[in-house]
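Before anything else, here is the set of structures, which you'll find just below.
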Structure I
Amino acid sequence: MLNEKLVKFCNDNFDDGKLILNKLSEYKKILIKENEFMNLIGKSTIGDLDERHFLDCIQIVKYLPHYEKSLMDIGTGAGLPGVIMSIIGYENLHLVEKSPKKSSFLEKCKYRLGLNYVVHNKSISEISNLNVDFITARAFASIEKIISMTKKIINKQTKFILLKGKSYLTELETINPQKYFWETHPSITSSESKIIIMGTK
């Protein structure tokens with residue numbers, strides 16, 4: 001059973017909302033089961049998984065490009081938001097996770113849910129042979145570090161879509177406004193959180 005807010009969001013925003021909800025429900029089962037054996041998400045957040053994790057991630061669809069664009073989720077961990085983006089239809093998708101156990105979990109989700117993405121079991125700083133259009137990250141690193149670590153794979157058109165908590169203002173103070181532009185959008189799951197869209201000028 002999925003949270004009413006998550007169900008409403010999917011039905012309101014996707015033509016195939018029922019299929020997406022079915023896959024989210026299956027993903028939830030896999031995630032809860034595997035979380036017993038490895039630290040994918042904090043155990044204290046399982047009771048509120050639908051809103052705290054799924055809805056929090058899926059809300060960024062409003063700021064994402066057309067489905068043919070390339071998308072990379074860095075430090076994806078349990079696949080948040082990477083697996084969620086795959087479930088809603090993104091196929092030119094790269095998930096970066098340096099933990100072998102978590103990468104194995106992502107491969108399992110891909111197989112069990114019939115998804116289409118590439119898992120990179122390495123640090124983002126080790127990747128240099130890609131050129132991506134959009135980069136997402138959630139609970140991964142500071143904005144400054146994310147920009148520094150992705151220098152080898154971005155271009156002037158690359159946009160960052162970052163899910164940030166209450167430290168976002170402090171993090172933005174370290175970014176040079178002459179080099180980068182950004183805009184902040186409210187999160188539908190937390191009054192303290194923001195979705196930050198950023199790119200080079």
Structure II
Amino acid sequence: MILKHYDSGLTESSMRTCEGLILQEFNILIGCPREREQAAISEVRYFIKDLLGDENLKVNRTHIVGMITCMTSLDPFEVLGQLREMALENAYQFRYAIRFTPLEVCVPSNIEDIVRSAERLREKIGTNETFRVTVRRRHTDLEHMDVVKAVASVIPRSVDLDNPDKTVWIEIVGTLTGISVLDPREDILSIMAMRDDMY
């Protein structure tokens with residue numbers, strides 16, 4: 001079961017970055033080449049708004065080079081599934097938006113909110129399944145291992161760092177953090193990897 005995006009209670013002031021930009025709530029994180037952020041935004045709007053019909057789509061730049069955020073009103077996992085089908089037909093139609101990570105909840109970047117979100121999502125990990133915690137952090141004072149240990153402590157499942165059944169995926173982007181429970185091999189869409197597999 002996919003837990004729907006919930007109201008995180010974020011205020012405008014809590015979303016201000018160190019560069020004065022407003023980082024919006026997001027449920028897909030998108031990687032793109034350096035200095036191609038605006039082109040990637042246009043591309044994402046074409047694929048998700050125009051082709052998939054999400055009239056409420058919001059796509060924004062971040063204060064991080066090569067990264068944009070997307071807030072879709074559609075299920076982010078289903079969106080990535082449809083984008084994957086498009087890429088299988090022709091991976092080269094994705095010129096700038098080249099990595100898509102679905103995120104189920106978005107909260108302020110502090111240990112307490114991150115742990116509470118992990119507790120809400122942990123039921124996606126079966127009692128006989130293994131897991132690991134993966135943290136990607138940018139523009140934050142949060143320590144990697146502090147987040148890993150805090151999240152792992154509230155998930156009563158066996159840890160497997162090399163070949164887990166599920167991964168608690170945590171993307172810290174300045175003042176906001178996106179979290180999902182997923183299988184990175186299946187749920188994260190890497191256009192470059194798909195191109196490599198073609199040859």
Structure III
Amino acid sequence: MLILASSSPRRRQWLEALRLPFEIDVPDADETPLPGEDPEALVLRLAKVKAAAVAARHPGQWVLASDTTVAVDHHTLNKPEDEDDAVRMLGLIQGRAHEVHTGLCLMQDEEVHAFVDTAHVVMRPISEAQARWYARTGEPMDKAGSYAAQGIAALFIERIDGSFATVMGLPVERMGALMVELGLLKEWIGMPGEGSCGP
């Protein structure tokens with residue numbers, strides 16, 4: 001059984017779509033960036049912190065944790081504090097490209113595997129009135145960068161270079177490759193492990 005260290009419905013939906021057996025245990029982690037911490041270092045550190053907090057409660061079990069942030073001009077855009085903050089963030093990323101960084105950590109006791117995956121997102125120009133309307137839908141309020149690519153904000157996105165799953169908060173392509181390498185998919189859902197040519 002995999003333990004998902006997250007309250008995110010999007011991460012839960014990905015694991016359900018992949019038909020991985022899992023339970024949820026939400027970590028209590030301080031997500032405040034450290035002074036001078038760049039976005040990639042932030043998401044990698046927080047993924048490890050969240051995984052470690054939950055792994056301590058589940059010895060011998062694999063724990064999956066992830067953290068996502070948006071970056072533009074080397075500035076980190078996390079979840080907005082309020083509607084005005086959401087409008088401010090949308091103003092920074094509209095009409096241009098930005099990066100979405102997702103850190104992932106898979107941990108069992110002292111065994112730790114972690115990485116960061118990055119996708120580049122180009123957003124169409126939107127007006128302040130459009131950004132205000134979108135903020136008032138409530139959709140941006142718990143999202144890094146103040147938008148949900150799988151929701152209404154899909155109307156604002158011109159293209160995504162990289163993994164759509166990474167933008168949603170769980171880089172399932174690289175996660176799946178890691179799980180195959182570790183033999184976990186064979187254990188959990190019967191998928192052949194690396195190097196196997198069986199059915």
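Where a number appears in this text, it was derived from the coordinates with a stated rule and is not lab data. Keep in mind that this is a model prediction, so the values were computed, not measured. Cβ atoms are built from the backbone, for glycine too; each structure is taken alone.
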Per mean count of other Cβ atoms within 10 Å over residues 63-70, the highest-valued of structures I, II, III | III
With distance in nm of label points 7 Å out along Cα→Cβ at positions 103 and 127 computed per structure, which member of I, II, III shows the largest figure?
-> III
